[in-house]
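Presented below are the structures under discussion, each in the form of structure tokens.
Please treat every number below as a calculation from the coordinates, not as lab data. Just so it is clear, the structure is predicted and the values come from calculations on it, not from any experiment. Cβ atoms are built from the backbone, for glycine too; each structure is taken alone.
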Structure P
């Protein structure tokens, strides 16, 4: 029998566990059609030092820019590496906080961010040199959001900080409801953002193709992946049609996928998505595996969170983190245990970062690149997921493709068919959820309530935001703002990339809502 210490000294082998059991960095998977894409992925990871873990990401934003700046600084201090800003609904819909439709929504679902000054304040306490990436969730006004991120990174000299933009407007029409423009106009804005990032040589994801929101809307994770890939094809087709190389475009994509009810299915979703995206790049765009940028995957660890016993969400989220890590995600965010109640408290947000760190660094989960390689169970799940996604993607294009499927109602109908599956399974007893039909103990529920309390005085946040944007408008050069907005209108009316005039307008002092309005006016000319 070989000495464990001798085995551990082999390249890419670790015995860092109590039993001194040698663990290899890579195990050969069983032969499947998936092998080329998964091998390309694992080859890239094998060139990196372990542990083979995702970047620890936070999706955060609350109240005012100053509040969010403080929260991000705390999370970076405990180890967060990638930062995506959650903005409130008025901001996502293109309203400034002083608009009548913004009333009672300012700062509630995220941070109020109406101006470039607001975004600069949000980032003011981040060490951008130490941050892996920075971005925003602004699906329907990606040119404004990317303009803010580009400006702050340029002003801070953080040219190596990667982009982390969601900027996926097509799924808004059926999954979230924050669409502003038509599907064709939304497609143009998203493509302009990717084109700008390519032209400027900005690293990272200028567009995060998202299945998560389709899943949450009711489609379920497998159908949701097919819808997301359909949107990715629409974005790719637009940009390749403009003359951009397929590999350059694909390099600017990230995939935000999700499954929150089974750890093994969650791992499979990410593994098989790599395979299917590789097939699309090969069969539709002529890129052989060796020429393809390896797909970047992002997970958001949820875990059937309950508002009744919030502390019990901690093990649920931990297992979801584990499923994502087993699937080999590149970026990972974990929900706060109290997110079902309110904007997560700082304690819960910091614990979410710690949860990801524990899974990544303890118990050997990230010692191997693909720990479940060769699993008969996972191979069977992979085969099923791949088959179902391929079939759904074919149906989507039989309906005319992503844009036509928005217009003819196909996407909405498919989501409606699947909505409520979890609740039906729980009601029939096919599934079990602790504290909901299993181990119910209402008189003991206080044991699992936690200490989370609301932290934000939202009326004060709204008053402050209205005053801040009003003061901003009073002290700016109105003539300069109007000239810059004219540039936005002219670009929208023609075929100029919208990000550049958006940056000019932001720097001139225009608000997000004014740029959105100018964009809409240009589209209508």
Structure Q
């Protein structure tokens, strides 16, 4: 294994020496290890961020999708976060817990978190260990519509030792927990005092955080305004106001970036068809950046036709993804067979290679008993091979890809109708509660640099089945469940590698998602927007918005 840390790579020596039982590495970040007050420049200027999807969920622990985190990272902080190289750095924690500093026991079971003593909530109240305890307990409250319980449900004996220290033990070792904590935003206990139903708390629409920016106002369907937090404990913020502007049509989003109405393009970014022109725009910085997101056609495994593995296999053979990449995405992204990004140490390069073959797809369906009806659409046992495919309305490249796929599927006797929805509807209960037939979607199944995809593939992680997580395709494979249990209890990368390679192999065989390509983002911003940095270990561009400034 390499000695280089690059995105998802963590070597054996770093794993054992730095944390022993979690796989964390740490890095000092100026301003976050120092307890003394920092001399700050007054924040100035404004940045307008263009999002193609509208953030609508502002409590970071309710069911949500990536675009909502564009607000979460600005308003809230986790205990610690992870940078583009896979290093963890402290935020609300005074230091990242390690075996070396006594924060974690050698067996990974006992944790001790030391907190900063200079943090205030946006309403002026002090941040304490009680808030961390409340947050971790909220995530496992059975009456709360938690978006994620994975890892948190293993915490036992959660104890506040002092306002700046708390401890707990893990019921069993769980190597990915550090990565889960790094994406767990802490919320204020006092904001929920006296609230009977935390799912509908006033906080959920007027969030109070510790982050670099404070909630100002929202104009539904149009934009969100955030303002600088003058009491922020870090070196930022350097911007006085941030506006997240909702522009669902990707062509309009690019046009507003081109004309200067938008300073930075986020969520779906600049589409590949505009890449060549964008590179020539004066006063703009255009970067082609690999990210962990995988574009796929996700299938609802509860639908009777998708329960048949032959149907899923046939659809995959009928998916001409290379033609879609070349014709619609201008050859920018690269095809993939896995949910795991190629940059990961755990990526399995030996998965079966996709073959676009209409004749083979037909033969598979014929053999499985799916016979064409009078209108040419196949059926079996009274079930017609006809389903809807949805994505966000206004995403013109996906809409073109849908039409391409629709015709390919029609060629094998499968009817796919297109039913697109506004983002707020698309990524609400329709997606999270598995009300869809199939969806064209980009997903990031990993949590930071950790290879464990339990939140997406564990059978207990399906909200539609009463679980918590992102398993919206309602996928269930007992062997995958067992492997993820095994992998989560191991801490040395070399020992975890064969387990997560096998998980990829099984998911590739089962095809709850038809993988198309790993994203290559065309990121664009005005040249005077400084501090922006892409991060393959985080799901959203605003992960370090505290560092952004106008030159």
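Taking mean count of other Cβ atoms within 10 Å over residues 126-133 from the coordinates of each of P, Q, which one would give 20.1?
Details: P: 16.4; Q: 20.1.
Derived from Q, not from the others.
I have -6500 for helix-only ellipticity at 222 nm (-39500 (n - 2.57) for each DSSP H run of 4 or more, over all residues; to 500), calculated from one of the structures P, Q. Which structure is it? Label of the originating structure: Q.
Once distance in nm of label points 7 Å out along Cα→Cβ at positions 118 and 470 is calculated for all of P, Q, which comes out largest? If you can, show how the numbers build up before the last one.
Numbers: P: 1.6; Q: 3.4.
Going through P, Q one by one, distance in nm of label points 7 Å out along Cα→Cβ at positions 118 and 470 peaks for structure Q.
Source structure of the calculated read-out (Rg and Dmax of the Cα atoms in Å, 23.1, 82) within P, Q: P.
When percent of Cα pairs over 22 Å apart, for residues 262-389 alone is computed across structures P, Q, the figure 43 traces back to P.
Suppose distance in nm of label points 7 Å out along Cα→Cβ at positions 406 and 430 works out to 1.5; of P, Q, which structure was it derived from? Derived from Q, not from the others.
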